Structure P
Amino acid sequence: MTCHVVPKERAGVVNPIFTCQPAGAQFASIGVKDCIGIVHGGQGCVMFVRLLISQHLKESFEIASSSLHEDGAVFGALNRVEEAVDVLLSRYPHVKVVPIITTCSTEVIGDDVDGVITKLEEGLLAEKFAGREVHLLAMHQPSFVGSMISGYDLAVRDFVKKFAEKGEPSEKITLITGWVNPGDVKELKHLLKEMEIEANVLFEIESFDSPLLPSKDNVNHGNTTVEDLRNTANAKATFVLNRYEGGKAADFLKKKHKVPSVIGPTPIGIRNTDTFLKQLSDVTGKPIPKKLVHERGVALDAIADISHMFLAEKKVAIYGAPDLVIGLAEFCLDLEMRPKLLLLGDDNSKYVEDPRIKALQENVDHEMEIVTNADFWELEDRIKNKGLELDLILGHSKGRFISIDYGIPMVRVGFPTYDRAGLYRYPVVGYNGAAWLAEQMANTLFQDMENKKNKEWVLNVW
């Protein structure tokens with residue numbers, strides 16, 4: 001019995017698991033206060049990504065476009081960037097940070113975004129917006145390489161690289177959450193508060209779980225400030241929860257400003273949350289309080305109620321962002337489940353070197369396949385043509401039709417989730433996230449037992 005890591009065999013992509021790099025940069029940008037990004041490309045590069053994020057978070061927010069057309073694609077379109085910056089700053093007087101996010105078309109034609117930023121700083125900003133704090137930064141995000149995950153990772157690095165400024169050492173840590181939900185940010189801040197640890201959270205999107213107020217202001221903004229970004233150079237340490245969604249920023253801070261870094265593990269499940277809290281304690285000297293020990297016990301009790309009787313031996317396929325997929329697989333193994341197929345949706349060659357994947361290869365005692373650069377065809381082909389039997393699917397909403405077509409129950413987790421209400425509000429990290437996630441899986445299996453009349457009598461006596 002072995003765990004194999006294999007690349008997708010086909011050259012083409014059928015129904016991709018991920019979208020492109022600029023989407024990751026756009027998601028990072030909405031976490032910064034007084035920031036509106038300009039996507040330098042066609043309007044669709046903003047419209048479809050903004051729709052996807054809005055469908056997931058059920059909130060509105062602002063991202064701009066240079067609205068590239070055919071003439072710009074042939075002759076260059078830096079004039080569109082200049083116009084976009086002028087209009088944006090004129091219309092939104094509060095905006096301080098403007099990342100200019102390239103796309104496949106503008107990278108192919110070779111628009112010199114760095115050069116136009118210098119021109120704007122010396123011209124437009126110095127003349128029309130003199131005395132106003134404005135920061136322009138280039139984010140090179142060609143869509144023909146990588147994915148939204150690498151795009152997010154690069155964007156976090158670019159924000160930190162632009163603003164990190166050495167000053168007086170701080171006792172605060174920097175916590176780079178990665179691509180998570182508002183509920184995850186809230187849970188992480190709760191863990192930090194209980195341990196009495198001060199942190200700058202990158203990126204602060206808890207506010208996207210926002211109230212509807214009499215003012216009718218329904219536009220959301222992140223809460224990570226320019227000052228927070230500057231202080232990343234002075235932090236006691238950088239904690240990156242997701243290796244592929246913030247690791248580049250931690251490497252930069254370590255090399256440039258000598259800030260120690262702690263990379264992962266993603267605190268999904270009891271074991272990984274234990275490790276995360278132990279790392280926080282080791283770095284800061286703060287003890288793990290009894291309240292968190294109590295929360296751990298509550299989560300363990302909830303898991304013990306369902307794991308052996310209902311989750312053990314259940315065969316599961318997991319797809320999505322690599323850190324999420326690996327964390328979910330580790331949690332499922334702890335619940336006595338059997339992850340059979342892990343689908344990682346881009347071609348990052350470093351996945352095979354990931355110590356977590358190597359640990360799976362060394363320790364898993366059943367047949368497991370990890371497919372890199374995967375798409376949904378890989379999942380459907382194995383179910384339809386290769387005899388893969390599954391009890392459960394874990395992943396975002398784009399895989400729902402495979403679940404429906406083959407009658408396999410599915411728990412929505414990851415981005416984007418748009419066919420279930422309010423999931424962005426609930427964490428999958430921490431002890432509370434572990435209990436919620438285990439119960440979600442159990443309840444989904446219970447519903448499937450009822451629908452298929454499969455031993456549903458057990459639920460009467462449980």
Structure Q
Amino acid sequence: MLSLTDLRGRAADPRAVLPRAAQDVSATVEAVTPILQQVHRDGVGALMQLSQKFDGVQPPSLRVPEDVMARALEELDDAVRAALETLISRAREVHTAQLPAASKVSPGPQAQVSNRWVAVDRVGLYVPGGQAVYPSSVVMNVIPAQVAGVRSLAIASPPQKDFGGWPHPTILAAARLLGVDEVYAVGGAQAVGMFAYGAHDESGDVVVPAVSLITGPGNIFVATAKRQVQGTVGIDAEAGPTEIMVLADDTAQANLVAADLISQAEHDELAAAVLVTDSMDLAERVISEVSTQGSATHHVERVRNSLSGAQSTVLVVDTMEKALEIANAYGAEHLEIMTADDAVMAERITNAGAVFIGPYSPVSLGDYCAGSNHVLPTGGASAYSSGLNVTSFMRSQQVIRYSRAALGEVAGHVQALAAAEGLPAHGDAVSARFA
């Protein structure tokens with residue numbers, strides 16, 4: 001299932017040999033644009049029609065009623081509920097620690113500049129419902145928004161034929177556990193359009209208010225829609241296929257490395273699974289383990305397609321120093337480190353969405369119960385962006401208050417800079433206060 005690329009003795013730029021999934025978001029623009037236009041123009045009517053077209057079912061109503069959500073939680077499997085409650089508790093503790101502190105500075109006498117953080121007013125959270133059910137994504141999106149202080153939260157998730165046109169009941173139960181009661185049975189690009197533009201009924205009354213920020217993962221159509229509405233609203237990121245890189249030396253256990261590569265491959269046929277190591281022996285053992293374990297896994301075809309794709313491989317290099325260079329060039333969404341000196345190696349990682357250290361910190365732990373967030377940058381975006389966190393839902397504001405005396409202390413400097421930039425009215429606005 002998994003190919004081997006021998007880079008030993010080669011001095012090539014690591015970026016030239018990095019495997020990547022081929023996904024061109026621009027290719028779906030022609031399909032997504034009319035969907036967004038239809039939602040913008042026709043509101044609820046368009047959303048219902050598009051649900052029938054793409055999901056094969058129309059929900060009984062756009063918004064999920066309170067009793068449907070209550071029943072979903074009542075009927076939730078006890079073990080799943082306990083797991084979700086653990087995830088919620090740990091995620092809330094970790095994300096609360098991310099809250100940034102306000103500050104107040106006095107650059108001079110009676111001069112004050114305050115730095116404060118303000119939560120976004122309203123957020124739309126998208127939860128996919130395609131090849132799998134993701135109640136964990138509900139938690140990962142809702143918790144940081146709640147901790148940030150967002151006052152208005154709405155969730156959208158596709159209607160399901162098997163559940164009477166409502167989103168999957170596990171999604172509804174997770175929302176209920178988190179205290180979110182505004183949930184819409186809408187999926188795909190049309191859900192992004194609903195959040196960006198709002199939705200009105202036939203009489204023109206607003207049924208779904210527009211949001212300020214859209215977050216949450218989705219397929220290529222959701223990613224394309226988010227790109228197109230960016231500017232009308234904010235977005236968290238354009239999420240691509242999931243990816244894992246394992247950085248390992250000959251001390252790593254091949255069966256664990258293989259299990260972790262397979263765990264990400266079962267997400268999607270475009271999911272990327274990469275091992276980089278300086279040990280040919282480990283590489284060969286991992287490839288063998290992947291073949292054995294992969295043939296016995298539940299989603300065997302999906303895993304096989306993912307691991308045999310151009311985005312997945314085993315890279316064998318001369319030294320772990322070179323392996324580190326490749327890991328930082330790749331900027332994996334998830335980076336696992338299984339080496340003799342895990343902590344030292346982790347300190348040298350600059351580009352990764354999240355770093356998992358040692359044999360007992362698998363990516364699946366981060367997906368569910370570590371307390372960290374699993375909405376992470378993909379496609380190398382970790383080189384310049386972060387995973388979803390509390391500040392994703394906040395804005396930094398500066399508040400300035402100067403007295404007459406404090407302004408007078410720098411008035412000459414303001415006027416000099418205004419004149420140097422050819423903006424004399426800026427200087428006049430200061431001098432007017434001392435006329």
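Values in this text are rule-based calculations from the coordinates and carry no lab data. Because the structure is a prediction, the values reported are computed rather than measured. Cβ atoms are built from the backbone, for glycine too; each structure is taken alone.
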**Message:** I have 21.8 for mean count of other Cβ atoms within 10 Å over residues 203-210, calculated from one of the structures P, Q. Which structure is it?
**Reply:** P
**Request:** Supply the structure label, taken from P, Q, corresponding to semi-axes √(5λ) of the Cα gyration tensor in Å with the calculated value 40, 33, 21.
**Result:** Q
**Message:** Between P, Q, which one scores greatest on distance in nm of label points 7 Å out along Cα→Cβ at positions 11 and 107?
**Reply:** Q
**Fill in**
From the coordinates of one of P, Q, FRET efficiency 1/(1 + (r/R0)^6) of positions 187 and 275 (r between Cβ atoms, R0 = 30 Å, to 0.05) came out at 0.30; that one is structure Q
